[in-house]
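Scrolling down, you'll hit the structures one after another.
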Structure 1
Amino acid sequence: MQNIPGTYYDTTSYPVKSDSKRRVGYTIGGGLLGMAAYHLPLSHDAFVSNAFLETKKVTEAHIEQLKKASYEISRNNLKDESKIFLNNLGVVENDTAVKSKIKSLYESITLEDQVKQLKDDLSSNYNTFKARGNAHSMDNIAVKTFQNVKWENFKWGVGICAALGLAYGLIKSRD
């Protein structure tokens, strides 16, 4: 048979696709392997620091909501949503009580003594969770912390292992 360019028998004009398929396969395989990073255990220090960051984020959101309520109180136009929020926090519907609550919340995440106390509480929460071994012993902050850390592990594991799989596929295709 003749080697006619552009025909079925021409093997020189079309590149072999198996190398690119192999690279994609190794990349996907590495990514799938990296998904197991979701189940890595969470260390005590990582839990405490991530739980503190989550608590800080929730506290800052409360402070913003309280500032909004304070503004509404100063204009004598307190909305029902703000009334419910103030009631849930146990704050009286007057400006001085709201500003006092804002100050105490701000200090709880900035003053060194209070931050240390908060981290100690989070540490004991972690120890309680580990001792009981079930999710029912965790509060909302602990649950959110565990979810965030596990998903971060998942993302990093998939990314790193996919990159390693791609590198391995490139090395194998070069041989």
Structure 2
Amino acid sequence: MNFFSTPAHPAATVILLRDISEGFQILLLKRNSRLDFHGGHWVFPGGRLDQSDYDHALVKDDEISAARVAAVRETFEESGLKISSEKLVLMSQWTTPLGYPKRFKTWFFLSPSQEGEVVIDGHEITDFLWLSPKEALISNNQGVIHLPVPTSFSIQSLIDFSSSTNALNHFKNQKKFKYQ
């Protein structure tokens, strides 16, 4: 296998939304700077699909169904927050372009955040922030945080919504989600 034919591994990520008096916020996690993929970047909870995600999927051998299981698992592993797979709303799917040594085909889901405190491990994830979409983009533009392109683009897609309910309903009612 050469550098240009690296397979894209299936992955899932979750944009957690919580309402506040002035709109809503999203959860961003800071990846350890020593990690080789997006080290030091601020991302949504998520990760690679495991075989167990396929085993526990509602539809066997279905990647999106397995991605839902992985999204719930990864959110808990990286943030300590429990979410429901039934409340996940598919927003988009991004695939790392050819030519990268590590590639992922990532399913992006939206989810309302459940009550609870964010708990990070201090190893893979070193910090967290709840920010409004506007605050996240401003912080990225000012160099305070660094967002990967799919994360930044996803946040930009949420900037015009006044509440998490509006955002969730919009993407739930889309006939097609976006492939990037």
Structure 3
Amino acid sequence: MPNLPEMVKDFFTGDFTNHASSVLGEDTPGVSKALTAIIPTGLAGILNKATSGTEGANDVFDTAKNSMDTVTGETPLTSTQNIEKGTNLISNLFGGNQSGILGSIARFAGIKESSSSTLMAMALPAVMGILGKHAEQNNLSAGGLAGFLSSQKDHITQALPSGLGSLAGMPGLGSIGASAAM
């Protein structure tokens, strides 16, 4: 079985990190460190949403299928269109907790909170696109994708950086946070 956080991490190449650093006005190591937190945090939010019931599973499935253009290169990750889609995803996944989550990531990585927000907005549509591609390649339904995400819970919690203990118990990351805090 694939390790989803590793699959996603491999998508974000050094070229992306360098370009994002330039766009955000942040140093490359800070952006790279932020991605090590954004990827599992985003996956935890997606997992929480997908396993919240049929509506959540359908929402994640539809969003994943509609985000596949971000992994094919049709929609650049730094485009305004992608960032708007990502901003909506952040709100959809984390609701009123997004400020605390983005602030924790910014402090962890040593970047501005606005950069943390924009970087997550760039990354989340690609994460969803990777999930959409996986669902398509494996002929998964919404329930099948939710099941796949559930099977990845341990990989996701293990990928959360230890320096983000405060993030683990945040509402919006659901029950995944409880196991990450141990």
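Every read-out reported here was derived from the displayed coordinates using simple, explicitly stated rules and does not represent laboratory data. Keep in mind it's a predicted model, so treat the numbers as computed, not measured. Cβ atoms are built from the backbone, for glycine too; each structure is taken alone.
For structures 1, 2, 3, calculate distance in nm of label points 7 Å out along Cα→Cβ at positions 44 and 164 and state which one comes out highest. Spell out each step's value before the answer.
Values: 1: 2.8; 2: 1.3; 3: 0.7.
Across 1, 2, 3, distance in nm of label points 7 Å out along Cα→Cβ at positions 44 and 164 peaks for 1.
Among the shown structures 1, 2, 3, from which was the value 8.9 of mean projected area of the Cα convex hull in nm² calculated? Present the calculation step by step, with values, prior to reporting the outcome.
Values: 1: 19.2; 2: 10.6; 3: 8.9.
Going through each structure in turn, the value belongs to 3.
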### Summary
The value 33 for relative contact order in percent (Cα under 8 Å, 6 or more apart), derived from one of 1, 2, 3, belongs to structure 3
### Query
-26000 is what came out when helix-only ellipticity at 222 nm (-39500 (n - 2.57) for each DSSP H run of 4 or more, over all residues; to 500) was calculated for one structure; which of 1, 2, 3 is it?
1
